[in-house]
Structure P
Amino acid sequence: MQNHVLPAVLLVASNVFMTAAWYWHLKFRAMPILTVILISWGIALIEYMLAVPANRMGYAVYTAAQLKTMQEVITLTVFVGFSAFYLGQGPTWNTLIGFSLIALGAYFVFRG
C-alpha cells in the first residue's frame, strides 16, 4: 500500500511548491522580474526534489500515463486551494465544471 500512497503524497507536496513557484509573485507586482525568477527557481528546486522521487517510486506501481494524470489532477486541486486562499479568487461554476471534466478523464485513465 505504501508504494501506492507515498508517490501521491510526494506529488501533492511537490505541487504545493510548484504552484507557489509559479504564482506567489502575483501579489508582488513591483518586484523586479529577475528577482521573481530567481526566487521561483529556488522554490521549484524543492518541487523537483519531491517530484522526481515520486515519479520514480510511482512508476513501480503506476503507468507513466497514470502518474501524469495523477499529477494533473493534484495540480488542479492544489491550484484551486492556492487561488482561493492566497489570491482570493475562488473557483467559479465554469472552473468547477471544467476541472470535473478533467477528473472524469482521469477516471478513464485509471479505470484500467
Structure Q
Amino acid sequence: METLPCQGCKGLCCGPVPISEREVKKIKKKIKSMPIKLRSELENQKRYYGTCIFYDLNKDRCGIHSVRPDICRKFGYYKELVCFRKPELATKSINQLGKEKQAGILTLDLTWDDFR
C-alpha cells in the first residue's frame, strides 16, 4: 500500500480525532509505558488549535503511532477522509465509521489529564 506524504504537514490533518473507549485504554497503556522525559516533551508542545494532543510537532509525526485510533489508520485511504496532498489514494468507502461506543474527541473532550 502506498503511504501518505505526511512529512511537512505539521499535524494539520490530525484532528479532530474521535476515539472509542477501547482506543482510550490502548493509548493510556502506551502513554504509561513511555519514558517520563519523552511523555513530558510530547505533552508540553504548543500545537495548532484542534490538532491531536498526541501529534509530535518536533518530530513531525504521530507520537503514539503504534496505537493510533482507527480513524487515523483510515485517513487518506477512504473517500470520506481524503488527504489533500494525495487524493488519489482515497479509493475505499466507509459505510459506517464505527459501531463502538465513542469516548469523545481527542483535544476537545479528552486531554492529557485523561491519560495520566
| note | When P, Q are compared on distance in nm of label points 7 Å out along Cα→Cβ at positions 5 and 93, the highest value belongs to P
| message | Among P, Q, considering only percent of Cα pairs over 17 Å apart, which has the greatest calculated value? | response | P
| task | Identify the structure, out of P, Q, from whose coordinates relative contact order in percent (Cα under 8 Å, 6 or more apart) was calculated to give 34. | result | P
| task | Have a look at P, Q and say which one yields -6000 for helix-only ellipticity at 222 nm (-39500 (n - 2.57) for each DSSP H run of 4 or more, over all residues; to 500), as calculated. | result | Q
| query | Comparing structures P, Q by distance in nm of label points 7 Å out along Cα→Cβ at positions 29 and 53, which one has the largest value? | reply | P
| One of P, Q was used to compute FRET efficiency 1/(1 + (r/R0)^6) of positions 21 and 101 (r between Cβ atoms, R0 = 25 Å, to 0.05), and the answer was 0.40. Which one was it? | P
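Readers should treat all values here as calculations from the given coordinates under stated rules, not as data from a laboratory. Just so it is clear, the model here is predicted, and its values are computed rather than measured. Cβ atoms are built from the backbone, for glycine too; each structure is taken alone.
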